[in-house]
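There are structures below to look over.
Read the figures in this text as sums done on the coordinates, not as results from a lab. Since the structure is predicted, the reported quantities are computational estimates derived from the model, not experimental observations. Cβ atoms are built from the backbone, for glycine too; each structure is taken alone.
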Structure P
Amino acid sequence: MTGKRKLIIDTDGVSDDIRAISLAMQHPDVEIIAFTTTHGCVSATQAAANVARAQRANGIEERIPIYKGAATQLIKNHEVTTELASDESFFFGRDGLGDQPKAFPEVLESDFSCWESEHAAQALIRLTKEHPDATLVALGPLTNLALALKLDDGFKTQPSRVVIMGGNYYGMGNVNSQLSAEFNFHGDPEAASIVLSEMESPITMVPWEAFILDGKKHEKEVDFHAHLSFGTPLADFLTTATSVGRKELAKADRQYAYCDEIAVSTAIIPEKVIKESMKLRVSVELAGKYTRGQVMVDWTDQLWAHDDNERGVDRTRRPITFVTAYDVHYVDGMVREAVLKTAKK
């Protein structure tokens, strides 16, 4: 990689996102242009406060701008809103970072007024114009990206590429009410549909299956909690941030494995992180009782790719790159290096 990789990161600011953005903040070859925040596991306001706190934990001296974004999904749905507002606290805590405001670095009142006046969607439009070589990384529901697409048609080609943590390709879900939907896409199915169908910049998706299918195998290969014992400021903060989730996972004898970290590391150095991928034409289910938010794959594109005219199949959708396997050892090494870099001098 020549020069620094420019990133704009859209996040809902809970513990796995924070571990992922810490990886980016500490990477020597990365320049983070800005953070934008969205609703998700916590509110966009709480997410912004969490990102501000994370910058202090990472020892960031020149504050990276934060732009607060969408408070709700495009089409407000009581069932979705209730689930997103309450059901995830069992894993992340009410504040998304383990509910320990006095732990390092202590929550400040200023964290809740830290953001710029410009809305996240407008900021995405402007910043991708100013930095056409920037990669846009989306770690939460895609509402801010969808709003940007609708506000400015030119946004569809402005990011050099887009990396999305979310969606699925085998219909494996992690949401109770929509059994086949992944959380971020379930959080705003319409936004996900808009982004996947209208964004013309190259898209790489890290779907839920990239995390879940090899999860148990990876736990035998990597100690996902080892970096928490390194004794650095960032290790202490991540110990706090992941405390509720680790306690919940321990009930099933599981570790807090990498998820959003896969997406951020893919954005930084894809040639080292991605082991296997597929190019798929997809859409998002918007009406199913159990499948709303599920990514629907045109599997016939794989089976009958040269039979378009006879079958009348629509091939106009641009294929999206799906990461289906990643190098867990390489990503773990990136996380460990990030945590060690914050050691007190």
Structure Q
Amino acid sequence: DRPIRGFINVSILFYWAAGFLQRFQSTLVVAEHNNDKLTPITLSAITAANKLGGEVSCLVAGTDCAKVVAELSKVLGVNKVLVAQHDAFKGALPEELTPIILATQQQFKFTHICAGASAFGKNLLPRVAAKLDVAPISDIIEIQSPDTFVRTIYAGNALSTVKCNESVKVFTVRGTAFEPAASEGGSATAVASSSSAVGVSEWLEQNLSKSDRPELAGAKVVVSGGRGLKSGENFQLLYDLAETMNAAVGASRAAVDAGYVPNDMQVGQTGKIVAPELYIAVGISGAIQHLAGMKDSKTIVAINKDPEAPIFLVSDFGLVADLFKVRSLPPPLLSAGSLSLMALHAALSC
């Protein structure tokens, strides 16, 4: 009997220790916002943080972020909101945000620090990791345990499981891989940060192109064009279609490299990662780099005159035709009962 009792005691000790360690997990999520509203990828990062167990705190740094703090305090799964307000945080410059994160880490001793894998997170967290002398993990799509993460490699064609033994785990989260945290139901407390700005850089201005269309990374419908459109002027067809469908417009790298559209419209491994409800690929062959940025879309519709185009391998609906000769879509595409597909049909028929 004694060996059996010893085995049971060891098992109990193991599970007790696992629970004990989990309670001492603590994660800092660096919130991305525009001083008025959170970006959706921050909510996905909060979901990822909650999978680690333990307490989740969010850092909000900005010039006047009271609205963001109020919004974040209601997010389910957030225990504490750390607030840092200063004019130096205008533009969310990584040179200014890094010291505040380091000071916060020094005060609270978080086991994990994360942010969304957007331009903001990719610009900031490698700098933070370097200052902490740890190796960052980029663009994770799954959390297996507090020290084991999964990310894609080889343009999304293989998965890499990474075990991190650093004292502080620093990582960015792919927004399309985690559901956004519920924006209601939380009751986090807001705490003012005692750290001050260092003033090593200054935000002067930014000039952004104006658009009434949804932002590409968060749009529910995306219409993308490739080199098959033959010119930038022909992208007007997609702009008109996007207006009809309240969609964002993207492009393949080939179209960007050809100068048809600016590079902020690029979808793919070296562009934006999207996962809309509906993705329409027009004149895109489907290079592996492009597929890596859109293959998680819920429904994919492709139009290409080459029946062997790789884009058809990931498409739910496909039309083999010359874009400039299309006047109607076959009935199977319309039988999906999708208003979006009907809008596509109407746009191509006009």
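Look at distance in nm of label points 7 Å out along Cα→Cβ at positions 202 and 282 for each of P, Q: the largest one is in Q. Ranked by relative contact order in percent (Cα under 8 Å, 6 or more apart), structures P, Q are topped by P, which has the highest value.
Kindly point out which one of P, Q the value 1.05 was derived from, the read-out being Rg/Rh (Cα atoms, Kirkwood Rh). Derived from Q, not from the others. Highest-scoring entry among P, Q, by distance in nm of label points 7 Å out along Cα→Cβ at positions 26 and 218, is Q.
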